[in-house]
Structure P
Amino acid sequence: MKITFPYMGTSHIAFKHLFNHLGHEALVPPPPSKRTLTYGTQHAPEFACIPFKVLLGSYIEALEQGAELIITSGGRGPCRAGIYGMLHERILKSLGYKFEMMVFESIFREPLGFFSKVRRVLKAGRVSWPRFIKVYKDAWVKLCALDETEILSHEVRPYELNRGETTKVFKQCLESIDRAQTREEIREAGSIARKLLKAVPQDRSRRPLRIGIIGEIYVVLEPFINLDVEKTLGEMGVHTQRSIYLTDWTRENTLVKDEDAKAAARPYLDQLIGGHALNSVGETVLYAKNGYDGVIQLAPFTCIPEIVAKSLMPKISRDLGIPVLTVFLDEQTGKAGLQTRLEAFVDLLRQKRRWKEEGTGCTAI
């Protein structure tokens, strides 16, 4: 069976490994592009956010290549993402595509439904449960290697001597991890990736700003949507740290629940309002307490949970002294305009740091 899935950051490499080794043919959608967004915008409801449109466009591209089953995740809380799978299915079938849609909800929400869908995938691939457990662990190790490699790339980039060198090496690392098949090969590829990135010529005398990246998971993880914000900041000499990686999301929804961000958010937001709003608020508090220079919130235009989170940012910023820049993204957002905003924000943070170190002027921005 030809199985496709959302294209999100580097995760497609791990998903391809998982489905190929479960006896299926993993059909990876093309990397999101202007064509992808055009397809999605053309057939999506006007109110839909950019993740909805990009996902719809990706599914169309995959179905045109022969995909038979679309596997995706659901949502929880009062957020429209919870019905996106159903809406995508209806739109695609109204366009005449023949396929099956399988939406996986959190194991905590629908344990029986979750395992029932896993069983159907295994049956179609004629794979036993013991084989599934082994393949899942291998894919998990690959996903962890991908996330660890990306984290290290963001740590190295602000120190690089030759602009673009980190990005070039990072792409080579991804190709190496992609080629690895056994768990030992994956671990070895991850180890080599760390050595290659650390070997990038660096100037460790620099003192880069530290900026936390928060927001809705898809716009935070997918560079096409956020216009390579982390790469752009890194090449400005900024060390970025994302509040979420796919391994974090998987742990929270299938393994263990992380309550740190929720506890930190409680003075400002004490209930689930959908999406990643609670995490956005809590992570901003944690970044402030950990001495970060600023926070950038990335959100899809019209995303209600992130709009609510944004409304709380001014108070958090005043209380904890951490500047926050919110960027709403849609198909009209341009890279040049975003870069101008990022440059202005970074300049303000550098000025704030100078004032603080000199003990003169205003320290609040």
Structure Q
Amino acid sequence: MAIYFDSAATTQLDDKVIEAMYECMKDNYGNPSSTHSFGRKAKNTLETCRREIAAYFGASPSEITFTSCGTEADNLAIKCAVEELGVTRIISTEIEHKAVLSMIKNIAAIHSVEVNYVNVNEDGQVDLNHLEELLEKSDQKTLVSLMHANNEIGTLIPIKKVGDLCKSYKAYFHSDTVQTVGHFPLNFEEMGVHFAACAAHKIHGPKGIGFAYINKSITPKSMIIGGGQERGLRAGTENLIGICGLHKALSLSYSNLETDKKHISGLREYMKSELTSYFGDQIRINGCEENSLYTVLSVSFPNNDNNSLLLFKLDMKGIGLSGGSACNSGADQGSHVIRGIYPNASDYIPLRFSFCKNNTKEEVDFCLEALKELVEIKVTA
């Protein structure tokens, strides 16, 4: 039995997305920058996708710039804030995605940007009082960069409250929304964000395509120099096939949002209930249960010699999941998110179960039986 519980890393392409991409490959092969009929057809498709994608988020088409991925969108936001908007201070947390953490570290070293980290509690929740203290203590031009939902433990920030705080202190606000686009209704204007990010492959779309939302109040300069594509911001022929795939994936996600959410939430709650019933307080459910992604369940098991190979043993049984972000694969220090919220992080081994619309209760049951067999733990009566 092959079971995939790693949809927070990437998802299986939806058949209808494949069909949409195939139609684009077959019939819409013109260059959108060409002036002949083939190019005009491609340009019309490109701008129709942009317009309809923007509408899902209460944005104008000009606020959507197509990128290769969420990481590029995050990098673009931080680079734009520092190099073009004159930001000299960044406020973030130590449990952000590496696309943000590494970029902040890099750009801070180059431009001598001050970096402050907001306190988070053991659920991964941002301390809003501390955030306000940081905003209040300096009149430096500031960027706040806080991800909407943590990709490893699932905790959601109160994004509207953060946006309001940023507005009050005239700070720019960037949020990595990669894990929430397509899973929650989002209105970027109402959320108060200046920058946001999307990656199609998190919602059953293709890899290699995403978008950056950049608020219309900001006019960034070219990120990639060359032609005038993407309003001069990102030169190079647009990935029209990928954009059509992204457009279709978003359409399916929002058309079926409530049905898919009910199904996925049910699987998550069932697995959590069964795990806590069997293993009791010897395991730890990570993240904030009251305000969390319904697609992610992060569970920590006791760290011992037997459990250290748990991911490998589950893989041998045909169960694919991760210990955290796929972007950290190969790292030998474990999850920086778990280390950032727990002082005794090394005592536990985190497993991230991330579900999608294709998963079934039978798959959850198979995984539960495997865990009961493989996990070395003292089970109380």
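Laboratory data are not the source of any read-out in this text; all were calculated from the coordinates shown. Because the structure is predicted, anything quoted here is derived from the model rather than measured. Cβ atoms are built from the backbone, for glycine too; each structure is taken alone.
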Exercise for the section: Using the calculated result -12500 for helix-only ellipticity at 222 nm (-39500 (n - 2.57) for each DSSP H run of 4 or more, over all residues; to 500), pick out the matching structure from P, Q. Expected result: Q
Exercise for the section: Given a value of 0.60 for FRET efficiency 1/(1 + (r/R0)^6) of positions 29 and 181 (r between Cβ atoms, R0 = 30 Å, to 0.05), point me to the structure among P, Q it was derived from. Expected result: Q
Exercise for the section: Kindly point out which one of P, Q the value 14.6 was derived from, the read-out being mean count of other Cβ atoms within 10 Å over residues 37-44. Expected result: Q
Exercise for the section: Assuming 3.0 is distance in nm of label points 7 Å out along Cα→Cβ at positions 45 and 149 as calculated from a single structure, say which of P, Q it is. Expected result: Q
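Comparing mean count of other Cβ atoms within 10 Å over residues 117-124 across P, Q, which is largest?
Top value of mean count of other Cβ atoms within 10 Å over residues 117-124 goes to structure Q.
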Completion exercise
mean count of other Cβ atoms within 10 Å over residues 173-180: greatest across P, Q for structure Q
Handout entry: Of the structures P, Q, the one that 13.2 was derived from, the read-out being mean count of other Cβ atoms within 10 Å over residues 125-132
Key = P
Practice task
Using distance in nm of label points 7 Å out along Cα→Cβ at positions 69 and 245, single out the structure from P, Q with the greatest value.
Solution key: P
Practice task
Compare relative contact order in percent (Cα under 8 Å, 6 or more apart) across structures P, Q and report the one with the greatest value.
Solution key: Q
